[in-house]
Structure P
Amino acid sequence: MEVFRFGPETGKPIRQFESQALMSKICHTTSETRMSCVHLDTDGLIGFHEAKVPQLMLVVSGNATVSTADKTDEVGVGDAVFWKEGEHHQTTSTIGMTALIIESETLNPNLLRK
């Protein structure tokens, strides 16, 4: 498990077309990619399971505790968690969390480590 940041502090300015924005690159894939949005309520749980393909979870609201067999980390808005294929993990939240999950056999995170 690796934890990354994708918050505004990691973004690069976009100025084309009179834009005033920051963009943080998230990942690169070269195969079929699936994206989902997961919502955990108060005391929510995504139970201990094996990542069937590499997975990247991007926290967009709330916070959570992410765990593997030998590591635990707290994550919140602007954090992203990467699990390798075959890695067992779980996610819990006491206050609730919403996150985007990207899954792909060729997932390569393009983020800054936390």
Structure Q
Amino acid sequence: MAFEKEVQLLGDTVMYRFNPNLKKYALGDTGFVQNNAGAYVMQRALEPSKGLDQSIKLKIVINADVTGMKLKTINPSGNATVNIFKNSDQTELVELLRYYLNELVEREILEVIV
């Protein structure tokens, strides 16, 4: 999956892009960690009672030069994308996902595309 300027989660109706005025230091302030390739990665458990290792996760990756991003929900092992919107019993997952993404919008890391 390539880095893109505008992203949408599998099954979601909302599109996001990162703030074009984003500064790299702001990523560290909001929980992003720089990996060996220089990209900024944030993972959040969508099933907190199971812990990060056993939970479906929200994963956001912003490339090292802050020009593109990836946004996906992944299974506990991290090797497959999960569509959390297709099941009606996933309301808690969707609610927590919206909370995390809205926090990034409020902190001016992401913007919602209307």
Structure R
Amino acid sequence: MENIEVIAALAALAQPTRLETFRLLVKHEPHGVPAGELARLIEVPQNTMSTHLAILARTGLIVGERHSRSIIYRADLARFRAMTLYLIKDCCGGRPELCAPLIADLTPCCPTAEISHV
């Protein structure tokens, strides 16, 4: 991953509606959410949501897939993981014990089977 790609992705997420949209898509993985439903859930006009989705898609943070007349959007978790790893690649100057709290916070609290998808 390149600096410019990370900067673009972070800039896309540095806007409240786009950050909320991305987090909502992560919550609904792996099923995704139709564009119209995203607009309804976040309470923004559909044309505004389309603009935000286009910005997130250009950075590779989300992907859209056409299903009949609607587009289902999903978070690209592999891309987000690569960006996160890029950011913490040199974490703690080679002293992994200093990164333990960060890694512990990233560990899910619940077994996968208990997570419901709405």
ask   = A value of 0 was computed for helix-only ellipticity at 222 nm (-39500 (n - 2.57) for each DSSP H run of 4 or more, over all residues; to 500); which of P, Q, R is the source structure?
value = P
query = With relative contact order in percent (Cα under 8 Å, 6 or more apart) derived from the coordinates and found to be 27, which of P, Q, R does the value describe?
reply = R
remark   = Calculated from one of P, Q, R, Cα Rg over 2.2 N^0.38 Å reads 1.18, and the structure in question is R
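Values in this text are rule-based calculations from the coordinates and carry no lab data. All of these numbers come straight from a predicted model, not from anything done at the bench.
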